[in-house]
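What follows is calculated from the coordinates using simple rules that are stated; it is not laboratory data. Predicted, not measured: the structure shown is a model, and the values here were computed from it. Cβ atoms are built from the backbone, for glycine too; each structure is taken alone.
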Structure 1
């Protein structure tokens, strides 16, 4: 597998070449379904912020489930151009997860980090910087691809993030998954958390 891009231009090239089109495939759908049910069952579909939204696949999955307002942010402007969203519901913004700021007064009932935190040196710090953008009772959904090699860098990042969000003085863990696709022979770690006020 080739190394992922590290710049907006590199990501643009990958999206334009269709490298990420496989994410629309049926074997990728399980984690979107879990995220959708999490947000539905926690009454968090009012204002969803999707960090690293890519082509807007989470929007496509949440729209039939009744998402009321969706903001997608991605480093790649090209991915946002591919996204097919209803502008009455959705807003797409180019930005970096380390520096993104919502519009003034904008808060969210849910913030989703779906397969994006591998690109942060300190995923826990990135997640923590978004807590002020949550409405009262808001939730944060985490999903990270977990390679089959336990000692991989990705699994080390997951371990650090899971350790940080297991601190029950700061986080309430509402759900925790190890999702295995036998079809793809891949695993995702998923967690739904709420900051302790």
Structure 2
């Protein structure tokens, strides 16, 4: 039985670093939404492609609407779960842009306020997307996020069904464990 069943309601923001249609990263997060217990509101952020390029001169009031929406979504979440591919041996540009917009937010509920963050690596490549995830680790530490854990759950493209979900029982058990760890971290953070 999942440890999240007896916990207070938590909101988890899911962020995919991929813009690709049929992405295994996005499928993983859609699967998180599908299997999340009733007390976990798992919301997939879908505005990454609408964000303007990060420019420090724009990082002031009034913020571009898309940036304000991103920051509001992060502030409203108790925790963040990320799933991103590696492009050209690094984080995808659109996803790095999203992270740059989050760095400047000094609101008490921002990612930089120690918000619990974890990620799932679905790469089946021999490199395991190691460069992207090392870079992500550095950026999240710089941002002041509370890095809970990392999960390697390789997902072959053929495991993604026509509904965009991953039905494989082994993958789902591993995903539930990742979600449980993140929710448990929000409860620890909330009790301090």
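For the read-out relative contact order in percent (Cα under 8 Å, 6 or more apart), a value of 18 was computed from one structure; give its label from 1, 2. It would help to have the intermediate numbers written out before the result.
Numbers: 1: 18; 2: 26.
Clearly, the read-out refers to 1.
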*Have a look at 1, 2 and say which one yields -12000 for helix-only ellipticity at 222 nm (-39500 (n - 2.57) for each DSSP H run of 4 or more, over all residues; to 500), as calculated.*
2
*Quick one: mean count of other Cβ atoms within 10 Å over residues 24-31 came out at 24.5 when computed from one of 1, 2, so which one is it?*
2
_So if we calculate percent of Cα pairs over 16 Å apart, for residues 8-47 alone for every structure here (1, 2), which label has the highest result?_
1
*Where does the value 2.9 come from, among 1, 2, when distance in nm of label points 7 Å out along Cα→Cβ at positions 104 and 128 is the thing being computed?*
1
